[in-house]
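Read through the structures below before going on.
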Structure P
Amino acid sequence: MKKIATLSVLTIAIAVGVGPGSALETTRQIPAHALPVPETASPALQAMIAAPLPPWWNLHPKSAQEWKDWVQQRAAFNLKSAASLRDKMGVKVEPTTIAGVKAFIVTPSEIAEANRNRLLIHVHGGGYVLGPGEAGTPEAILMAGHGRIKVISIDYRMPPDFPYPAAIDDAMAVYKEVIKTTDAKKIGIFGTSTGGGMTLVMVLRAKAEGLALPGAIAPGTPWTDMTKTGDTYFTNDMVDDVLVSNDGWLGDAAVLYANGRDLKDPMLSPVLAT
């Protein structure tokens, strides 16, 4: 049996080129090539994929004021789409304060019978810096309208004025308040990108604090790794037509939010939680 095991290991070592005189490759050089727009995508999606990369992807704000100015520019753009989306989906968006945290109650014109006693909590995306106020509500509007369910969209605090842990503290404050009057099993938490990462961190925090866990979560394309170690950081570099590259504003936003905290902390990179 020992001879077979040794032979198997030797065979594997030879197959992958590992031996006394060889070394594992730490990088692989890929020849430059063009990526065609997939014909399997819809015409609308093809147009989005074929569009030029957003000019601001490589923005590097140098001061708190430069961050704020850029955030407001992006917010003004998003507010226009939020207003038209609100009308299209037939939902009502009302500002509120829950446990001292700003939020929006997003209510469809008609709530489905099955959702009468259910509630969704939304944490918006935006690299922990984008989407203040109603600019962060489009996803909540879509969910309320399509799902015919009431949604609370949290307008959590963000850097540069409020780095970690302000955002997640706000989200947890809202969750703790909501579960006082709504069965946690009838609550769902969702968000995309940063919101997806926060969704996972909220579950980690709830577990750590001994709170009842939500009945469902939907972390969409969650930002779970701030350390730039996951393979898609490299395979999607300059292919992703939204974030484009972690070497642009996104990487700066991670550092800004972390505020000196180790990016490997599961509260920042929940994929590293154990």
Structure Q
Amino acid sequence: MKIRLPQTLSLVLASLLPLTLLSVTAHAQDWAKTRLDSSPRHHEYVTLHRGDRAIQAFVVYPEVKDKVPVVVMIHEIYGLTDWAKEMADELAAEGFIVVEPDLLSGYGPNGGGYDAFSSQEDRTKAVSQLDPAGVSADLDAAADYGKKIPAANGKLAIIGFCWGGTRSFAFAAHRKDLSAAFVFYGSAPADVTSITAPVYGFYGGNDARISATVPATTEAMKAAGKTYEPVTYDGAGHGFMRAGEDPTNTNPGNKTARDQAFPRLVRLLHEIH
């Protein structure tokens, strides 16, 4: 016997399928954990404080002899996943100290963070509901901690992906001692006039939801006399930095974009020395 779904329900299920597949792909990250576990770099978890709030952070150090800039990294809407930590390690391999806070710290069951949630859906929902002012305050704590690391040279940058890209742009409008801000497929705040650091954008050509905002952002930054250098990578979708190194990725545009975007990011970071 064949069961036919009502047409409306069929359309709803069809529309949800790509999101479901994206979520599954985003969180089947054994490949990222394997790379992270084989890294020769020093990883540690530290507890940051702002008032009575405690924030867990993942910190990675490069193997270098000189003092280096600190990069505060903001995870995707999926939270502090294995890929988020593996990305921090990759950047540390290029000569930077990376401080990546778990912005779900204290908001999980029994006061836990990312690992305390029972499902990825719950983590994603929790991240999406975080108070923007609270996020900026947590990032301030991460930045303040990073600048006091003995191996740091005083230079500070912010970088974020997806949801974190939007928070990175907002943090650039909030914090005055940044040397640079890097926005991966994130949107700009309504008011950009308080931004003091150059902002570098990385966007997917197949990510119209975000990429369609770039022209207006360009005009707003230009009118405010700010430095904004966006690059859109043809054929790439949202999340291409993660998808581009995922062995299950089926869009070659994601890998091409990542292969081009990562060297650009590293070059720009080295220019802030």
Legend entry - At a computed 14 (relative contact order in percent (Cα under 8 Å, 6 or more apart)), which of P, Q: Q
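Match the computed value 19.2 of Kirkwood radius over Cα pairs in Å to one of the structures P, Q, and report its label.
The read-out was computed on structure Q.
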Legend entry - If distance in nm of label points 7 Å out along Cα→Cβ at positions 55 and 215 is computed and equals 3.6, the structure in P, Q: Q
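Here, each number is a calculation from the coordinates, and none is a lab measurement. What you see is a predicted model, and the numbers here were worked out from it, not measured in a lab. Cβ atoms are built from the backbone, for glycine too; each structure is taken alone.
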